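No value in this document is a laboratory result; all are computed from the given coordinates. Here the structure is a predicted model, which is why all the values come from computation and not from measurement. Cβ atoms are built from the backbone, for glycine too; each structure is taken alone.
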Structure I
Amino acid sequence: MNFTYFKTNIWSILSVVSVLFFASCEKDEIPVEPHPPGNVVSQQVEMGYYYPDQIWFNIETGTEVSRNHKTAWDLAFECNDPGWRVTINSANNAYIAQTEETDINAVTDTTGMDWKWDEFSGNLDSTAIGDWRSNPQIYVLDRGKDEVGKHLGVSKLMVDSVTADSFYFKFSDIQGTSWVNASISKDSNYVFSYFSLNSGGQQVTIAPPKTEWDIVFTQYTFAFYDMDPVVPYLVTGVLLNPYHAYSTKCYDQNFADITLNSTSNYSYNQRIDNIGYDWKYYDFDQGYYITLPEKNYIFRSHNGKKYKIHFLDWYNDQGQKGSPTFEFSEL
């Protein structure tokens, strides 16, 4: 997709969210044997006041697996074989522009760039970089901003090749005249391998192995497609593990009434943003966020079990935002 990049501070947008519900059926549903439902577990995680951290959470164990600062990476490379896709860090509000150039000296600034962002649903056929194999070229990466609004810089890069084991690419500062050659190894135990452009570039460990986490609390870039022009905006919420986290919204039942049988006719899809961010909203009159516990979500975790989840609060006992309290239970 090709959209114009608008860097605007539009707080009023938060009150006019369109609920995006895609009901494509789950194609490879794995039967779940009948069993007693699990107990309801209440949990709170601390993302920090300005939401600097990404928190990777395992539902089955009810524990935080790992966390990292959201600026710890810039690029993520698909790990499976024959995976070839490359994504950018949506948590930083990063953007990519295609240049149709191959000469490093022909690209030295961002004048006239047509910015794109990764599709927030997690659809890897709609990445900002796209299919680099069919059209080798220099990409310009606006690395976005940190949690306090400091710009992280602009780089240019080219992806050269991919094998069953590794990606090979090169990068430079936007005004650079020589490339830094780099490679990143694949590991089938992970969904992505991550790379940071800091300190001359390095492969970094970010998400845990794909069978060890279910949801991540993070910022990410959401696009308001119902606006003209389309506006990308940084939101804070929950994304699902793309490895095997099928999910659906469940707004027509009370949380306590949701059972395995009562969700048997629901349609599931593979959107990683089905939980998303709009289980809360900012009340401009009262000056704080309101959480919507009536918005329930059902998802299948990496281990094939189904869970229900909803959110109770966005603040901790000290009144600090970015501290979501949520309840979940195995169905």
Structure II
Amino acid sequence: MSVRMPHRMLLIAGAAAALAVMPAAASAAAHGRYTTIDVPGAAATFAISVNDFGVVVGSYTDAQGVSHGFIDRHGVFTAVNDPHAGTASGQGTTVNAINDFGVLGGTYTAATGVSHGFIDRRGVFTTVDDPHAGTAAGQGTLGNGLNNRGVLDGTYIDGTGVNHGFIDRRGVFTTVNHAHAGTAPGQGTTLGFINDRSAVIGFYFTSRGQAVSFAGRSGRFTTVTDPAAPPFSTLASAINDAGVIVGVYGDAQGVSHGFIDRHGAFTTLNDPLAGTAPGQGTVAFALSNRGIIVGIYADSHGTTHGFELNNTP
């Protein structure tokens, strides 16, 4: 997308997928009711996660370029700002996850430029820092997924600039590095969402700079590639408890398209209000166990909006 994205989207948008292991086949088109999500007064809105009660969370960018988290309870918006977040352009708070108990997970960027994960339990914020994370600007910990067991996952950037996935089980951290991930600065492993069965979604950069999306449990990862996508363009972003995956791929013209992967059967998602020029299109970021999908689209003017897709087949 052409606009500046919060941390989780920057990581996803910077990756591309590897060779497909699934049979080549045309993707069907998804049907349902698309609803635009715009935080009032926001310059850009990013819908990032949804729980099984239909509560949507994400972030929005204000006119000064500062990020703020939000909760959307069926059209009623509440801002979320970690008290330690910086207040300059490029800083602020992003809510990346909400579980069915209303607990939030996400990332804030401090005034120092260092990122920190957080968990927000009804307004009580707890900072989450992987003990191996770097402490310089552009480094730190990114909280991305939070399941109903209170397990947080995400990515930390070490002192040399390499990405590593992590899983935080109430203060006990496990590092997750894909076996084929490169170890140079800018390479490594990134984790997105984690479901209640401890399956994760993510991607890694190889030593050649190619990015590969994957899903599953640690040590049993499988590659995710949409067969309708050009090579190196599929980016998986979330997985629900049934193993259904959503994400995005970029076509040959540079337009983004969301997708659903139901155990190898792919369906393309295109918000009807999305633009069709390079840098525009649709990104699917998350789905609930009840089939509600949320994400973003860039319209023909390049403005980013959140969306919710309901009643998918």
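For this structure, a couple of remarks:
- Given 7, 31, 39, 21, 2 for P(r) over Cα pairs in 10 Å bins from 0, in percent, calculated: source structure among I, II: II
- Which entry (I, II) yields the derived value 3.1 for distance in nm of label points 7 Å out along Cα→Cβ at positions 51 and 299: II
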